[in-house]
Structure formats: C-alpha cells, structure tokens
Structure I
Amino acid sequence: MTDGPEPLSVALLALPESTPMALYGLHEVFASVGVAWAAATGEAPGVPAFHVQIVSLDGQPYMSPAGSQIVPHCTLDDASGSDIVIVTDLVLDPNADPRGQWPNETEWLRAEYDRGAFVCTVCTGSLMLAGTGLLDGCIATTHWSAVDLFAQYFPQVVLQPARILAPAGPEHRIVTSGGASSWEELVLHLIARFCGQKEAIRMAKLFVFGDRSDGQLPFAAMGPARRHDDAVIAGCQEWIAQHYDGRNPVETMTDRSGLSERTFKRRFKMATGQTPVAYVQALRIEEAKQMLETTADPTDSIGQAVGYEDPSSFRRLFKRQTGITPARYRQKFQTLGLQID
C-alpha cells in the first residue's frame, strides 16, 4: 500500500424508513474506489479514496421496511464534519406530511452542509432534504411517485422529475437523483468529481454500471498477468508492454528470446495462457480503449497509434474483443459520471 492523501469521509444517512439496497450498494462502491481495480487487473495497488460509514441518530441496528436489518457504523455526532452526506431512498406514506418527521437528522444534515459537506439524495430521500430548506428555489429530482408530495408540501422546490441527476446550489454541492437505482449514476458522478473520470470509468467497468444492452464484454478489462517462472518470457512481456505498437512485435519478441519460433510460441502460451499474437492484441486494444475514453482523437488515428495501419482491421479486432465498435465504446464511456441529464 502506498502513501496517499487522506480519504474523503462519506456518511450514508440511515433513517427508519431507509431501505438497504442503496445504502449498502453505495457503501461497497465507495469502499472499492482506489483499491478494487488493482485487485481485478493486477495494476499497482492504490489507497482507498473514501472512508464510508452508515450513520444514524443512535447508531443502533434496526429492521428496515424491506424486512432486512440495517446496521449503522456510528451515530450522527460521530460522523460530524463529513465531506459527503447521502440520504438514500425512503419508504413513505403517500398521504402523510413528510415535514418535521426527522427533526434531529434534519438539523444535523443542515449543519453538515453549512460546514461544507456535499449533500446528496437518492430517490425519495430528496423529500427529507427538502425539509431542511436547502432545496428552496433549487432544481431537484425524485422518484416519479413522489411528485405529488413535493407539489403539495414543497412548492418552493423547482422539481424536474424527468432528470436522473440534478446538481444544484453554489458549487453544485447539492445533488439529487431520481429512482431507487439512480444511486449508480450518483456514485459515478461523485467519483468522477472527486477522483477523476478515469476512476469513475474503472468503477463502472468493475461493477458493470451503465448501459448493459451491449452485454458485459465492453466492461471487461485485461486481467492480471499469470504468475510463472519463465524468465525469458517474463523479459519479453516487459519489453512488449512498452513496444506493443511496433511493427511485427511477435517476430521481434521471438528474436529477443533467442528461441526458435515454435519453442517461443509454446513457452509463451504455457507461461501466459495466451498465444503471443493474442497477448499483443489484448495490450493494443486496452490502450485503444484508454484513448477512446480520454481523448477526442479520430478512431483511425487511435488504431494507428496502437499499431494497426489498416483501419478496417483495427475496427474488426476491436469489435471482436469488446463486442462493440470503437465509436460505440467512446459513446458509452467517455462522459460516464459527468452526465447530469
């Protein structure tokens, strides 16, 4: 584990009406940022970017409306001074006035915002936030079933229920999100904001968030290198990691190994689990994916940059490896976590 900045503190506010899905989903994803990608891909280990806790008024376990237990980590007082506070979805009586239902939690939430925290909600959690007055005059979103409650009790909020995410207020320190599963969009938005687009994309791939209509292949990444004791092949792997874009890289690796072509291919496959050609192709496509995610370079230029002179060959290989075209891949991932509509 390497040294790094102090993790940002995240408080997930658990109310008696909270359900467990978003609470524990958010907890797992935030706890994974900075560390889980390395475990899945074999990259250099990082450090946790967030310290996340489920907090409640008294910190005691309780039975949620969904019938499963929620176990908070600490009380509200223990979590004072958090960087991010999130109110998740609530099971509410559609005929009951939500104002004044959570006086202690409402006071604490308002104080956290005044201390500089980012305050966010998932689904009907926005009704609790509206009770703080922080949404007065601001745009907000919520679950479609709560629109009438908002209109009746919080007419001063500019409700836009068609939105999935609605950042508002100075510096957009308030973010409301739509339905119960919109916590996925919210967490990617916050990861992109605090840790960068690259980390948001990593978490989207790891947890398969976003548009899944193309299947799982577009989310997959090259896994960790297989451990082996073949020093010759290991040396070739180190070399190709820096020279995958060259012409005839497999031929060059064979020459560098000092082995016959047949022996080199056999030992490479035995050590890595892949043929030399497949290994090079995987490296090239991983680099192309990174470029599609982070640059506006034309697809043909990206293909050339990773070693393919023939654009059609690059596009065919990319689609075979990822299940989608380079253009579709860019569309899927380049603005992930930054979209607010």
Structure II
Amino acid sequence: MKPLTTGKIKTIYDEEFENIYIEPTIEEFNQLGFSFGDSLNFKLDNGIYIEDIPYYSGYYAGVEELQFCGYPGDPHVKIARNCGNPTWPEFNIKEGTMIEVSLNEKAKYIDVQELFSLKYSDERDDYDSDEMFTNFRELVGGSMKAHYFFRGCSPCDNIHNRAAYADKLVEKHSIQCVLNLSNSVSRYEAFLEKDDFNSPYYHNLYQNGNVLLLLLNVNYHSVDFRKKLGIGLLRMLEHKGPVLVHCMEGKDRTGFVCAVLLSLAGATPQDIITDYMKTYLNYYHITKEKAPKKYEAILDNVHDFITTIGENQKGVPLHELDLRKGVIDYLKKGDLTDTQINQLIEYVTEGYKAHSS
C-alpha cells in the first residue's frame, strides 16, 4: 500500500497564536485519508523531522505537548503545543517554508480522541438560555466583588453565531470595561467589515476606549503571558466596572484569567474548579454524573490552572493551596510590584470604592 502523505505543502502563519497552519483545509486534509486519532509525522524543508504526533479534533494532548489539531471553526489543521509555546518560532518557520505530513500509525490515539471528543451546537434553540449559549456568567468566589466581574464568549467574533446574543447580555449587565484576550486592533476591526457584525453596545465600548485588547496566547506558564496579562490588569484599574473577560469561546484563556482574578479575591481551588466546569455544562452538557470519564479528564485542565498559580507551594495538596499567595508570586514574575498587586486585590474585592461612580 502506498504511504499516506500530503507531499510538500505550504506552511501558513497563525496570526493569533503564532502556530503553524498547513495549507489544506481540515476537510481537505481528512479527505486525503487522515483521521482524528491517527499518529502523524512531519518533515520541514529546513531539515526538522518529528515523528509520532497525535492528530485530534481539539486540544487533547497533555499541557505543552505537541499535536496536530483540526479544531472546528479553524481554517486549517494546526501544529501546536497545548497551552505551550508557539510552534512557528520553535521550528524556525519562515515565509515559504514547505512541510510534508505523513501517517505514522493509524488510530494510535483513537482512545484519547474518543474520550475527549467534544462538539457543541451553534444553534440557539439547542440551549435553555442565552447565558448557556454564550457561556455567560458572573464570577463568584472568595470575596469577589458582587455583580462586578463576568465571563463569556466573544461579543464581537461571530464565528460560532453567538456574538449578538453575548452583546445583549453585556448591555443587560451594564458592562463598562472589557478584557478582550483574543484580539488586536486589526483583528477586531476586521469583524466590523463582516455582514454579520451586530454588536452595537460592545462597539460603543470599544469606541470609547473601554475594550482592552490583550491578544494573549494560550501559554499561561510563560513569562511573556504573565507580562501581557499584568499590563492588561493594570489598564483595567483605570476603568470602572462591571468588567467582562472573554476570548473567543470564553473557555480556556478566559478560564485562566478568571482563575487569576478569583485567586486575587481569595477564592479556593474548589471555587475555581466549580466555575471552570460550568463551561462544559453550558456548551457540552457534561456533568460528573452523566459523563464521569470525560468530566474527570477535563478536570486536568483546571487542575493545571491551579497548580500553575500555586507553583510556589510545592508539596501542598491541591485543595489546600493558598491561591492568593500563589497569584501574588505569579504576577510578580510578570513584573508587577507589591503595590500594583495590592491595588488589584482591592479592585476585585468586595468593599473597594475608589472606582465607583
């Protein structure tokens, strides 16, 4: 049998995460004979050759592990590290670099693919409320200021048919400041050119300088992420709330940043776990009772959030971590000072009045 290969194809720069896209669309790639759960190899014309990389429909590899990903809504298959450093610079890709992808072993990782395989509907009628459809909710935990911090999917990126619904909820809760984790100015303004852009309240916030565009990658372990997040949080101090935190889906980047905010407010690990798992209830209807194996597997994501924040407390059981102590150290490594961190603690904690109208 002839070996399954793409032949030499183009690499494409992933502007949002600095990862590698390969030229075919996901559908075209799969039509060649590749399937989710396969083990793949790739060879670059700069001499780099990597074997035995899983191909998944989502980010199912271990944290910082390499994978091919055909994520729903992405234009191409991506080579990325799950919550890790970007692959474009890692593999020294230049404009014009060619790649050849080949099959290593059919269905080697099918058990992982089937365990984690998750797909949600983009139809509003399939959800009980606008809040579930947009993964929108208030942050609650520790001494977090009541009705002041919210999270959800993007009210401007309509790739999953949710932006207009999210915009109405942003208006309903009188959001005054937004931490947009996934966009730059050029990416945001590209949404305005699309026929389906219908987020007037959000755009008014943007025009008045109240949407803070942070363009964070997903590697929350890195110093670069900490520094960019620290800058964004300090900019937040200049605005009064309520505050919305979002990326595209309001899932992982949003989940980690919300874990930071909750930790500043003195939340417990269980508070953060409870908040994070609501995303999987909202989008995928996953509960511990209905899908125990998937539920337990997903917990590894939020456990990594918590252990990353509490990295200065080696040997302490996860449920006993002092997350406020941990997040202070985390943000200091992003160049924030004690004074700035104390200002953030006051801003997120019940009783802070300096930014009230």
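Every number in this text was worked out from the coordinates using simple rules, so none of it is lab data. Being a predicted model, the structure only gives us computed values, none of them experimental. Cβ atoms are built from the backbone, for glycine too; each structure is taken alone.
If you line up I, II by volume of the Cα convex hull per residue in Å³, for residues 38-189 alone, the top spot, with the largest value, goes to II. Quick check on the output: 1.2 is distance in nm of label points 7 Å out along Cα→Cβ at positions 150 and 166, derived from one of I, II. Which one produced it? Working through the options, I get structure II. Given a computed value of 2.6 for distance in nm of label points 7 Å out along Cα→Cβ at positions 46 and 238, which structure among I, II does it belong to? Value 2.6 for distance in nm of label points 7 Å out along Cα→Cβ at positions 46 and 238 corresponds to I out of I, II. For distance in nm of label points 7 Å out along Cα→Cβ at positions 198 and 214, which of the structures I, II scores highest? Largest calculated value belongs to II. Largest in Kirkwood radius over Cα pairs in Å among the labelled structures I, II is structure I. To which of I, II does the computed value -10500 (helix-only ellipticity at 222 nm (-39500 (n - 2.57) for each DSSP H run of 4 or more, over all residues; to 500)) belong? Answer by label: II.
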